[in-house]
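Several structures are given next for inspection.
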Structure I
Amino acid sequence: MSENERFKKLIFYLVSNKKVRNQQQFAEEIGFDKSTVSQTKSGKVEISNNMFEKIRATYPYISIDWLKTGVGEMIADFSKNTPIIIDSEEDYRRLHDAGVPLLPEVDFRFSAGSLEIFNNKDFIKRYWYLPDCRDCDGVAQISGTSMMPTYPPGCWVALKRVGFDTNNPNTINFGNVFGIVIQDHITYDYHGHIKILRRHKDDSMSKLKWIARSINISEFDDFDILIEHVRGLWIVKQHVVSDVML
C-alpha cells in the first residue's frame, strides 16, 4: 500500500468513525484546502512534512509512522513509553473516544483544597497520556528547588491516591516521595507539597506528625506535618522533565 493509499484509508477511517463529517472537514481541521487534500488522496502530490505534522497535532492517536512507512497499525501504539500532552477539549474527546487512558493535570498548589481535584473539571488544566501510570489519578507540576536535583522546577509528577488511617498513620510507605495537601488551621487555606515523608523518631509524636524532607537538604530543612491537617495524600509514581519520561 502506498503512502497516498494509506492517506485515503486514514480519511475513510475518520469519516466512517464519525471523527469528521467528511473530507472537507478533515481538510479544514488540518489547515489545508480541499483541493490539496484531494490531490494528495489521488496520488498526484505526496504528503508534505507540514501535513504530517498537522495530522500528528490534530489526531494524536493516529500513527504517523504507519502513515509514512506502513509499519504498524493506523492507531498509535499507546503501550510505547512516550508521553502525550493534550491541550484541547477536542483532542481529549478524540483520545477518550479511542479508549486511551488519560490523566488530568491540575494546579496542585491552588486547587488542592478539594479532595476530588482530579475529578473536578474546574481545576483541570489539560490531560496527559503516561503509559506506565494507568493507575494514577493525575498530574501536577512542581515549583521551587527543594526537590532538586531529582525533581527540577517545572517538572511534572504523576500521582496516585494513597489512603491512610488517622488513628494508625504509620502504615504508609515512608521514604517515598508524596504529594501532600495540608489545610492551614488558622487561614483554612490549602497548600500542596511534594516531599519525602519520614516517620517521626519520637514514638509519642509519630501518631501526630510526619516529617517532611526535601532532597535539596543543603538549602531546605525538615519540617513537621500535623497529620490531622492532612486533607489528601498521593504517592509520586513517575516524573516528566521536558516531555522526557524518567
Structure II
Amino acid sequence: MSMPIEMITEEDETKRPQVAALQNSDFYWRERDSVRALICAPLEHDGFTNAFSTRLGGVSAMPHDDLNLAGFNEDDAENIYENRRRFLKLFEGVWTPAGCWQVHGAVVRIVHNQQEAQPKPGVLGDDEYCDALVSDTPNILLTVKTADCVPVLIGDAKTRAFAAVHAGWRGTSSSVVMNAIAQLQKEYGTDRGDLRVAIGPAANACCYEVGRDVLEKFKELFPQSDHLFTPTRPGHARIDLQTALC
C-alpha cells in the first residue's frame, strides 16, 4: 500500500522537508505543459497508468488557469473538455476516461469495454451513480473526484484488473473499498494478496473534523475504532480516514 505526503505545489524553504520526504516515497511528480500530477510509481511499475491531478495547468477561471476536470454546473463545458485533453497528455497512448456521479455510497460500477466508457450522446458529465469503478479493459482510465475525501487506486498485476474508489467518511463506513475489492474478485478472479493499493492526497487527520453522528456511526460499525479519532471539542473529533482504509 502506498500513501503520499501532503500535496506540494511550491518548493519554498518551509516545504523542503516535505519535498525530501516525497522523493523518498513511492510517489513522484510528472509535469507536461504546466499540467502537474502525482504518480504512484509501484502501480506504474505494475503496468497501471495512474495520476492524482492538481489544479495546475488548466483554462478554468477558478480563479485562473485551473485544471477543473468536472463540475459542468460550475464551469463551461469547453473548459472542462480542454482541461481533460491537457490532463490526458500526461500519458502515452490514447485513453478513455470513465467516471461516475458520486453519491457518498458504496455502489460499484463495472466498465466492461470501451463502449461503456464513452460518454453518452447529449449527456454532460456522468450519469452512473456510484463511488467506485472496476474494469480490466486496456486504455480505460477510471476516474473519481475528491477534495477532502480519499481517492483510492487498486491494481491487480496478475489479472490486469483495476479499480478507482472515492472514499469519504460515509463511503468508508459503508466499506466502499472492500466492495470494490469484492467486485474485482467476482468479475476477474482477483486474489487480494496480488493487489497494489495507492491512497491518494486527501484531508489528513490534522484537518478533518467530524461530529457526533460520524463518531457514533464508526463506533457502531467498528468497535475498535477509537484510535482513529482525536477529540477536539464536545461531540467532535478529527478522523484519520487514511488509517481507517488501511
Checklist line | Among I, II, structure where Cα Rg over 2.2 N^0.38 Å, for residues 95-150 alone as derived comes to 1.25 | finding: I
Notebook entry, point to check: One of I, II was used to compute distance in nm of label points 7 Å out along Cα→Cβ at positions 71 and 103, and the answer was 2.8. Which one was it?
Noted result: I
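Where a number appears in this text, it was derived from the coordinates with a stated rule and is not lab data. Just so you know, these numbers come straight off a predicted model, no measurement behind them. Cβ atoms are built from the backbone, for glycine too; each structure is taken alone.
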